[in-house]
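What follows is a group of structures, each given as structure tokens.
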Structure I
Amino acid sequence: MGHKSYLTSTMTDRFDCYYCRDNLHGKKYVKKEEKHVCTKCFNKLCANTCAECKRPIGADAKELHHKNRYWHEDCFRCAKCYKPLASESFNARDDGKIMCGKCGSREDGNRCQGCYKVAISSGGISYQDQPWHSECFVCHTCRKTLAGARFTSHEDKVYCVDCFKTDVAKKCHGCKNPITGFGHGTNVVNYEGYAWHEYCFNCKKCCLSLANKRFVINGEQIYCPDCAKKV
């Protein structure tokens, strides 16, 4: 990996930008491929595109490059944990992802995704095509083992049912209970930041189910069109 900074000195004699012919006397400029370019033209016409954010890497930005790919310094980070890697060792994977050493080791080989260290030969479990020791596959909150138990995931973390209800699940705007996605509460209705169990999404007045039907919002209550006219 290399660092590059294009910004050079200022001109004291008459000298023009290769593209716009603007006089570079007393101005900052960039020399690229033997061409002298003003910073405005460089940013518009010559700057490399960051592999992460897809934006140009301007003349006054620090650029990192590796195998014909380029990044802003702040964009060069682990694809898994987002740790900045500008001054760290990293793992460039065949799929193009850049990872820190820890996350790279986690993805390599038959290694437990909990402890990252010990190779699993037998007796482990598999989740999302990744191996785990049974004792390492635990709830993110209470650390209770989840091998053989019901669990769910949120943002790449796994939770037992109780912790998911308490710490993660949205609350139904109707019954105020957690929306877990288990059992009777599998189907969910979302509207303007609120969520309901499908069986709770009913007209406030006549109790008609409004899932997949027209409805009217009045304050924080929902009504069928007929009842809304009477409110």
Structure II
Amino acid sequence: MSQLQILLRQTSSWLYSNNSFVKEWRYRRLKQFLSLVKPPNRARIIDLGGTPYMWELLDCGFNVTLVNLPGAIRQTDKVRGYTYVESDATNLISLFDDKSFDIVFSNSVIEHVGDEKKQAAFAAEVHRLANAYWVQTPSDNFPIEVHTGVPFYWQLPHWIRDRLIRSWKTKLPAWTKMIEELRVISKSSMRRLFPDAKIYVERKLWFEKSYSFYKPFH
């Protein structure tokens, strides 16, 4: 994980501690998770790429394990009551047996894990670790691309995106590296990775902002 990504994670923790729009959006998303996945009391949840701040928005008493790359969560950001694991979420077979958890949860992570093979490995771990899951990712059709702020970034011709990348590299090399590694995933690709899932579409001003592929707990 780059220093920039670690900084962004730390900024996210600040946003959760203040009454920001991010905090409100994430709270609404969590309420949808509760309504659709229906986790039981004291559910064993593994959050791939998450932080304790999101779960602190709820008062549900879940047993949450947080998996992140080394350095993603500082010691000072750790909240008591959670299990912290430093590892690659695309390969956890040496750490957890099959169906070790009731639910796998992931919020805006699958687009950051790497290429299509890495995304497929991430999805395979989701299926392996629990029967129920919730995997959310930004929509590639939202008018403002959430990572770059560029309107319809993923619909732009490759040569325009390449030109933007070259211009960003001179001013923001670390941030540009993160954008280059980003693989925003389409709804059809998500469907192939999670064929047994239902879909919840989050909208802002009628536009598709994100989609969550989920399988309820039974």
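We did not get these values from a lab; they are worked out from the coordinates using the rules stated. Small disclaimer: the values here were computed from a predicted structure and weren't measured. Cβ atoms are built from the backbone, for glycine too; each structure is taken alone.
Of the structures labelled I, II, which one yields 1.7 when distance in nm of label points 7 Å out along Cα→Cβ at positions 90 and 154 is computed from its coordinates?
On the way: I: 3.1; II: 1.7.
Considering all the candidates, the number was obtained from II.
Identify the structure, out of I, II, from whose coordinates helix-only ellipticity at 222 nm (-39500 (n - 2.57) for each DSSP H run of 4 or more, over all residues; to 500) was calculated to give -11000. Value -11000 for helix-only ellipticity at 222 nm (-39500 (n - 2.57) for each DSSP H run of 4 or more, over all residues; to 500) corresponds to II out of I, II. Once relative contact order in percent (Cα under 8 Å, 6 or more apart) is evaluated on every structure in I, II, the highest one turns out to be II.
Structures compared: I, II; top value of distance in nm of label points 7 Å out along Cα→Cβ at positions 98 and 114, i.e. the largest, recorded for I. Taking Rg/Rh (Cα atoms, Kirkwood Rh) as the criterion, the top-ranked structure out of I, II is I, with the highest value.
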